[in-house]
Structure P
Amino acid sequence: MGQAAAISIVCKTPGIGGGKSRLRPLLGAKRVAELSACFIRDIAETLDCLSPTIGGTRTAIYSPLGSEDALRPLLPSGWRLVLQEAATIGQVLHASTSAFLAEGHDCALVVNADSPTLPGEVVEQAVVALRQPGDRVVFGPASDGGYYLIGLKNSHARLFEDIAWSTPTVLTQSCDRAAEIGLPVTLLPMWYDVDDAASLAVLEGELAGQRPDFAAAGLTGAAARHTRALLVARIGTGAA
């Protein structure tokens, strides 16, 4: 397949697959589902508009089974749906990246669908890093201690073992696993996931023109037009 990357997002179908339990007490189930849908639309648009040199496929790794008709309208045309209902996110990530690489892609990247303003340039940086000589893993560090992106050019099961998922130690433990197997690590600029009241406040501030404290110099978030419209119309933020 040559220079062709497999780019994907991991998501639960809004309103059907659950998710964002920490935001439901604040916003209610209906608004959380609406927000999740906007997040998926926005990150998918960003990934759909990457440089043509990236090539390859765009995929939503989703759950649950039977929610396909609800998810497809949120994605650009041409996106694939791949069902993954493994017990842990680590198993989902390992199975998905391994399958994409087995298809012949030169690298496989999985992006969190909870980062609607993620700059497309950091995803392109990940692909550039993976196309350098030598094996490696690329992580996009999240401000909560996890990662918003993982990229691989070869399958490595150990990267996803003995990780305390959904804790502030995910990235540190993942880097430890990489060190165990002698796999070089490339870190991208920090960004953030939106999954609780504090990170929602960061999003609202960013869309209102307040630069996140952790953002690298010169790094600007994506427009997130769907999320912006929802926050203005439904939640009442001053984002403009």
Structure Q
Amino acid sequence: MTSPLVIPAMRSGAVVLEAAGVVREYRGGDGALLRVLAGVDLSVRAGEMVAIVGASGAGKSTLLQVLGALDAATAGTVRIGGRDVPASDDVAMAALRNRSVGFVFQFHHLLAEFSALENVAMPLLIAGRAPTEARSRAAGLLAQVGLASRASHRPGELSGGEQQRVAVARALAVDPAVLLADEPSGNLDHQTAEQLHDMLASLVAETGLALVVVTHNASLASRAHRVLVLEDGVLRPSGREPEAV
């Protein structure tokens, strides 16, 4: 059976995320220029899981924010789903981000007063989808992440792992071209983290989703097709042989 998450562009194995010569600089409080990213190049295909590792403070979260159009690059280009991120236009950048990128963070950021189903449906309602369509889509996604029976529960009634699964389902609600995850299991115990890692790897394999994950967790990184190290502001291969996609 074809997964409800798969879209034609994903089935083709096309490149869905590209970065070329990405630089990100900040002006410090003392006026000095701090270069966090110094010319990052990256290409990610549908059905590929890429892990980005590196020392704390290396700029991994900054890179993910630039790749996901949450932050604009100082120089260089980013393309999502074949479209250039319009770094000089905040409104257009937000529109592309909301349509083409799903985000999962270390903390789930679910809305406490809404049920799991309502949390997952929220991005669709904000995008203007009909309530019945949004709820149907949300129910299907919760089933996809193994939480069909927990749809009516509020976040406070769910375990940490279940909350993070809801966050993953919510990130997938609008059929994004790519899912970006920043330490998604960093707040979970070992067993729950392993269950989340298995689920993310399965989603990539079964749906053709493109996933870029920033992590310090060696077990999660081991599930990726490629592991890249962010060091001195650039991405380098980890030395591990890439797996077939």
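Any read-out appearing in this document is the output of simple, stated calculations on the displayed coordinates, not a laboratory observation. Since this is a predicted model, take the numbers as computed values, not measurements. Cβ atoms are built from the backbone, for glycine too; each structure is taken alone.
Observations, loosely collected:
- Structures P, Q, by distance in nm of label points 7 Å out along Cα→Cβ at positions 127 and 143: label with the highest value: P
- Comparison across structures P, Q (criterion: distance in nm of label points 7 Å out along Cα→Cβ at positions 15 and 55) gives the highest value for P.
- Test item: relative contact order in percent (Cα under 8 Å, 6 or more apart) calculated as 29, pick one of P, Q: Q
- Source structure of the calculated read-out (distance in nm of label points 7 Å out along Cα→Cβ at positions 135 and 151, 0.9) within P, Q: Q.
- FRET efficiency 1/(1 + (r/R0)^6) of positions 31 and 183 (r between Cβ atoms, R0 = 35 Å, to 0.05) - highest-scoring structure of P, Q: Q
- Given 17.6, 58 for Rg and Dmax of the Cα atoms in Å, calculated: source structure among P, Q: Q
- Entry that produces 23.5 once mean count of other Cβ atoms within 10 Å over residues 47-54 is calculated, selected from P, Q: Q
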